[in-house]
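Structures follow.
Derivation of every value follows stated rules applied to the coordinates shown; laboratory data play no part. Small disclaimer: the values here were computed from a predicted structure and weren't measured. Cβ atoms are built from the backbone, for glycine too; each structure is taken alone.
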Structure P
Amino acid sequence: MHCKIHIEETGFIIDYSDNGVGFDEKSADSNSSFGLNGINSRVDLLNGHIKNNSKKGKGTNYHIELPI
């Protein structure tokens, strides 16, 4: 796992990656994925943006930008 948090002029940047089992992003978009939906709703609440990339067997990457 790797997590980097830093501040830029535009806001907080969070980059997270792991080499875990990953998941199928299409399946995770359903209402049954409370964890991912919870992350997305909190980022939205803070007027931020999130990009995620995950594939089964390949791990997961998140890039989150939150304005100051």
Structure Q
Amino acid sequence: MNVQAAVDHRSQVEHFLLKHPTGLLTLQLTDIVGSAQLQQGLGDTHAVLNIQRLHASLLKIQACIL
């Protein structure tokens, strides 16, 4: 690629980025093995609290990574 073509390409990319903001989206899905048994054994309230604690821990880990 010659220099002028590279400059033109860069200009096109910069124009595109100004017109179309880009970003990164991360989806994190979790599946707790035995969650149905956990819910039955502990009851809804305790099971939900444990799941919320797990999600909070995962969010803290994710914040450290980012």
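State the single structure among P, Q that was used to calculate semi-axes √(5λ) of the Cα gyration tensor in Å, giving 50, 11, 10. Answer for the origin of the read-out: Q.
If FRET efficiency 1/(1 + (r/R0)^6) of positions 7 and 47 (r between Cβ atoms, R0 = 25 Å, to 0.05) is calculated from each of P, Q, which structure is the one that comes out at 0.95? Can you show the working numbers first?
Values: P: 0.95; Q: 0.00.
For FRET efficiency 1/(1 + (r/R0)^6) of positions 7 and 47 (r between Cβ atoms, R0 = 25 Å, to 0.05), the value 0.95 is produced by structure P.
-6500 is what came out when helix-only ellipticity at 222 nm (-39500 (n - 2.57) for each DSSP H run of 4 or more, over all residues; to 500) was calculated for one structure; which of P, Q is it? It must be structure P, since only it matches.
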